[in-house]
Structure 1
Amino acid sequence: MKLILPSAGYATRLWPLTKDKPKCLLEIGGTPIIEILIHKIEELGDAIDGIYVVTNAKFYDILFRWSKDFSSKIPIEVLNDGTTSNETRLGCIGDIQFVIDQKKINEEIMIINSDSLFDFGLKEIYNFYREKNAPVVLIYDVGSKEMAKRLGVVTLDERGVINYFREKPEEPPSTLCSVATYIYPRETVKLIKRYLDEGNNPDAPGRFVEWLYRVQPVYGYVYEGKYYDIGTLETLEEARKEWEKKFGREK
């Protein structure tokens, strides 16, 4: 299985911190967010045999140098999607397909947004995926319908299969939300191109799930823990305070 870490956004809401630095290299507890993620991924052992970090032309050199200095148990390759501005970006789903095309991926993939921060392990969702042998989306109960309005909202049937998914609905029927972690079998990976060829939204990765659950069963794995959405200066500072309170400052 290959892991794709989309990192091609320009994070303008986090300026000036991200004016000349990709969001995934901002530090939490003294460690870049992307390194915290990769250490969690390494807990899966040999289940993941390659990591692709997809970025843009502006941040490619920075992330390429980082990848050479960072020691990982899993091979890491940084790919440049060639875009240079927020207006010309491919979008997250477009970048995922870019990696699939460039590396000729014909196998299972895991996708985690490289600005995600969470305090749980990935073994449980991976084992759940193996049990179901079907697409799996990581789900978190945000506990507030006001907060849910800003995210991808989900409802599940009695089997744990998604029967509703909407990005940023005005009237959320649930507080269960997708947190941008996905595992797709090989046959589902092939559907990403079909989704894009039909002219669908190439940006938020939840848009693909919104389309996919009508095409084939998609399971939601609900976890208990803490998830941090690093989208603004305020949420970054909140995450830093909460993370250091819980885990202390990383060495």
Structure 2
Amino acid sequence: MAGLFGHIRLDGKASLQQTRTLTGAALDALLSWRPRPGAAITVSDASGALYRARLIGVEEGRARLLVFEEAGALNKDPFREIYLLQALPEKERMELIIQKTTELGVTHIIPFGSKRSISLEQREARQGKSHRWQDIALNAARQSRGFFIPVVLPYRTFEDALDTVKDAGFKIALWERPGISGIKTVLRDKALYDAEKIAILSGPEGGLGEDEMDRAASCGFTAVSLGQRVLRAETAPIIAIGLLSYELEQ
């Protein structure tokens, strides 16, 4: 769980109606949420319990929180980082993907260019909104009461996206072709539960090309199907992250 952006960890065991002072790394994590006094934020304590805490105020070098509500517990160890490699879609679809997969527990989102996708240059020429992607993740994390903020990495090539997750212990690629195993079957693989870093590769409208899928397979990705329906580019990753998150919480 180390390194999750925005994860506020309290020292020791927390209790309700307790006031806590944050400094150092915990303060930096708090400030990444850009909170205002009175804002409620999810924090964890040394035991892994989650709490809602209200920001009392921020001074130079420190902040004070009031712990006011229990909010469950962190997932069982190991905590798994979930990377979504997403071929860049057109229009507002990337924003929707970021918002919904954030609500479902993704930790990192990597937009990339593929043969059938729009390029970032083309996207920016039509509608320059990629600078908002991290803000969209932040707002979605706030809305869903998350305890971390997913990181939206810079747009990159297909090869660079694959290289970013070369150390992932479990990798699947969404690919609609006859004879491919369904995601439900693949998610039962023991490798999923042993992996601390998971990667899901999702293509553009029309899907990944044969050569792109071959390259992904050579990097350890297993092709999986989401069923018989033909899904939009923004629908497939949302379903896949949702199924993955549900499976890991069992």
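Values in this text are rule-based calculations from the coordinates and carry no lab data. Owing to the predicted nature of the structure, the values given are computational and were not obtained by experimental measurement. Cβ atoms are built from the backbone, for glycine too; each structure is taken alone.
One of 1, 2 was used to compute mean count of other Cβ atoms within 10 Å over residues 28-35, and the answer was 16.5. Which one was it?
The value was obtained from structure 2.
Using the calculated result 25, 22, 19 for semi-axes √(5λ) of the Cα gyration tensor in Å, pick out the matching structure from 1, 2.
1
Where does the value 5.2 come from, among 1, 2, when distance in nm of label points 7 Å out along Cα→Cβ at positions 68 and 164 is the thing being computed? Spell out each step's value before the answer.
On the way: 1: 5.2; 2: 3.7.
Only one of 1, 2 returns 5.2 for distance in nm of label points 7 Å out along Cα→Cβ at positions 68 and 164, namely 1.
For mean count of other Cβ atoms within 10 Å over residues 20-27, which of 1, 2 scores largest?
Biggest value here belongs to 1.
Have a look at 1, 2 and say which one yields 16, 43, 33, 8, 0 for P(r) over Cα pairs in 10 Å bins from 0, in percent, for residues 100-187 alone, as calculated.
This value belongs to structure 1.
Given 2.6 as the derived value for distance in nm of label points 7 Å out along Cα→Cβ at positions 12 and 36, which of the supplied structures 1, 2 does it correspond to?
Working: 1: 2.6; 2: 3.3.
Only structure 1 yields this read-out.
From 1, 2, which structure was relative contact order in percent (Cα under 8 Å, 6 or more apart) = 24 calculated on? Working shown, then result.
Working: 1: 24; 2: 20.
Of the options listed, only 1 reproduces it.
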